[in-house]
Structure P
C-alpha cells in the first residue's frame, strides 16, 4: 500500500468518531430513511447521492450531501412550527452556527463552501437538541 493510501485510511478511521457523535446526538432507534425529504436532484451513486433520514415523528432530520451543492428539502415533513438549521462537518466533528426558520414546504439550503461532505441538521426547535460537537 502506498503511503498516501495509508494516510487516507487513517484519516477516515479517525473521522468515524465524529459520525458516531452525530448519530448518537439524537434519538437513534426512532430514525428512519426518508428520501422524500429531498425535493431536488438526489444524485445517482455514492459519489453524489444525497441521503436523508429523520425521526419517525419528524423531530429532526439529517441530510448527507457528498458534494457541495444546493439541496432543497420539504420542511413540511418535519414537526414544529420553528426549525433550527445547522451544518455538521463530519471531517472535523464541528457544527457551524445556523439559523431558525418558520418556513413550511420546500426550502433550499446551500452548504458551506469549504470542502465536500456535509450533514444538514434540521431540528424541531422546541426539542432543544444539543449540538453534536
Structure Q
C-alpha cells in the first residue's frame, strides 16, 4: 500500500507539472520562439507542442486533483498523514474550483478569478515542494 501511495503522490506531481506548463510554454513562446521565422521547423514544432499543452491544461489539472485526493486517501488509510500534504490537497481542490468557475463564468468579465487562480497555483507549487522535501 505504501508503494501505491508514493506512486500516486508522484503521479500527482507530474500531472500538476504538466498543468502549470501551460503558463510556462506561453512565456517561452513570447520571449524566445516568436523571434524565429514563421517557417522555422522549431517554431512549427513548438506551436504544436504548445497547443497540446494548452488544450489539455484543464485535464492535467483535474487529473492532478483526482490523484491528490486518491493519494491522501491512501496515506490516511496507512496512518501516514502530513499537514503540508493536507494543505496541498486543499489548495489543489481550490485551484480546480477556481478553474471551473473561470470556465463557467468566463475570464473576460472577472479577471480577478484568473489572478486568484494563478496565486493559489503559486502557493500550491511551494506547498508541494515543501511536502516533497519533508516527506519524500
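We did not get these values from a lab; they are worked out from the coordinates using the rules stated. Computed from a prediction, not measured in an experiment: that's the story for all the values here. Cβ atoms are built from the backbone, for glycine too; each structure is taken alone.
Odds and ends about this structure:
- Taking mean count of other Cβ atoms within 10 Å over residues 34-41 as the measure, the highest value among P, Q is held by P.
- Origin of the derived value 26, 17, 13 (semi-axes √(5λ) of the Cα gyration tensor in Å; candidates P, Q): P
- Across the set P, Q, distance in nm of label points 7 Å out along Cα→Cβ at positions 42 and 74 reaches its highest value in structure Q.
- Structure (P, Q) behind the derived value -5500 of helix-only ellipticity at 222 nm (-39500 (n - 2.57) for each DSSP H run of 4 or more, over all residues; to 500): P
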